[in-house]
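**Q** Each structure below is given as structure tokens.
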Structure P
């Protein structure tokens, strides 16, 4: 029996024929992150509106001077760009998604096996409505063997977009089962998946109870500076006219970060509660403290009604509480 040792040319040709997009160089492991890029990534992963993305910029600028051909660096640069951050080494366009896509293309040109670049590039195609390429990018990331939870979320989003709702939910539930993980990125993927899963109304299940379940999990496991998660659930509860729940989550958001939308959401929740109490003919001693707290936030009728009009779920209930809000919210 003759031993056969194939040449690299033969292996490369075989991979080309049977592997499609894969090439011989892609078999090499992706380059590990540098310390500066890892620090920048952590800042981006933990940014919840406090400017940490901007603090990542000088780290990436310095890393680029050391190694401009670092695919991991370009992936994090893409994440800065899509958040409207400006890097000196980018070809700046007044379109954050174009800047995002450009950096990802450069990263993939350097390292075609970079799983994170494929996962993020799938977002670009999904945003464009190109669902075939979105799935193609996710499959490329999967082929790398990555354990990144954002790949599961990417599949969930893809199946949502093509209206395969059972498949979408299965991916969000996979992320739920994984739990918050050990890194800031893992935690963020988990929290986002909980929110996505909360939107499904299953047969013989009360949607409000489902929202309460996922809201409680998210509030317990969110990153400490994340005000946007309780804010999102507060808005959902307002749409469901569950104003007591909305007040709890709006206050959690406001306690975490004092921001305009958070204060307005709290005001709307309080006015909604006051309107419910008024319609239920509760005594003034029950209504007044709620109304006083809402008034102390300083919003007017135009603000409250504008919020309600922007909330599609609120409109169906507006005829019920609208006339009462008209009376109790100051001009």
Structure Q
């Protein structure tokens, strides 16, 4: 695999506007202290698994129940090859597609084991990440049984143009039409080989893939076409707690070990060489769980303390 050209950029705020962005409240959401399975669907509306009532969709400024969605109180949400949401139920073990009209299409046969992630690949195959397993289980296109894929395929990312990326065997790869993996970067070059923790945060409007390593002080911006990698380092002793990227901006959740892990929000605009602070959220013991999301139009959101808030650029 070709090596990556690396440029290191120190992040900072010199000369930047005082407030590059602000948060605007969109809706009330369930207030929990763990990650809430949530994603935007092909209609660009938020779908969440509410542990109290099941599957719900954002309508206006409130969540409404999706008919027959009570079985999806707990589970996981993945993305199919065409962008439709894949729903995994912890209670029934089912894997289904959520269609645009809120109908459910069951993926048959039933997966033989419980799973934590699911993805529909370009060929039409489905892969699930099974708890404790090294390789994924696969249902081939038109297949009648799940089988061991013999692949270490995980953390798939489908971009707005339909390209699918994943992490496999220590590499960041692009999946071709037949699901063959084309390596575009090595975890050894990005994060010292720590692939198990590396997350694909999304892609910006230029198709650059953003990668985040929780607990690290460095963000990574990968240009797949040029095979180049740009590193952006958080200021001071700040660490990356989470990151999500849409076409509009990259949104970073920072953690400050010098202030009892105080959480703050930072903006990484497309092509920028620095991150810009725009909000301080508080200590995790006070604010609870913070989750970052991006919609299909590329806008980013913060989900915390029972509120969904949109990041608006100033």
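Every number here is computed from the coordinates shown, using simple stated rules; none is lab data. Quantities reported herein were computed from a predicted structural model and do not represent experimental measurements. Cβ atoms are built from the backbone, for glycine too; each structure is taken alone.
**Q** Output the label of whichever structure in P, Q has the greatest value of FRET efficiency 1/(1 + (r/R0)^6) of positions 78 and 222 (r between Cβ atoms, R0 = 25 Å, to 0.05).
**A** Q
**Q** Which structure, out of P, Q, was helix-only ellipticity at 222 nm (-39500 (n - 2.57) for each DSSP H run of 4 or more, over all residues; to 500) calculated from, if the result is -22500?
**A** P
**Q** While we're looking at this one, here's another question. Who wins on distance in nm of label points 7 Å out along Cα→Cβ at positions 110 and 182 among P, Q, i.e. which is largest?
**A** Q
**Q** When mean count of other Cβ atoms within 10 Å over residues 126-133 is calculated for each of the structures P, Q, which structure yields the highest value?
**A** Q
**Q** Given a computed value of 4.4 for distance in nm of label points 7 Å out along Cα→Cβ at positions 118 and 246, which structure among P, Q does it belong to?
**A** P
**Q** Sticking with this structure for a sec: Of the structures labelled P, Q, one was used to calculate log10 I(q)/I(0) by the Debye sum over Cα atoms at q = 0.07, 0.11, 0.12 Å⁻¹, giving -0.27, -0.68, -0.82. Name it.
**A** Source structure: Q.
**Q** Who wins on relative contact order in percent (Cα under 8 Å, 6 or more apart) among P, Q, i.e. which is largest?
**A** Top value of relative contact order in percent (Cα under 8 Å, 6 or more apart), among P, Q, belongs to structure Q.
**Q** If P(r) over Cα pairs in 5 Å bins from 0, in percent, for residues 142-285 alone computes to 2, 9, 19, 21, 18, 12, 8, 5, 3, 1, 0, which of P, Q did it come from?
**A** Considering all the candidates, the number was obtained from Q.
**Q** Which structure, out of P, Q, was Cα extents along the principal axes in Å, for residues 174-213 alone derived from, given a value of 35, 14, 12?
**A** Corresponding structure: P.
**Q** Taking distance in nm of label points 7 Å out along Cα→Cβ at positions 30 and 54 for each of P, Q, which is largest?
**A** P
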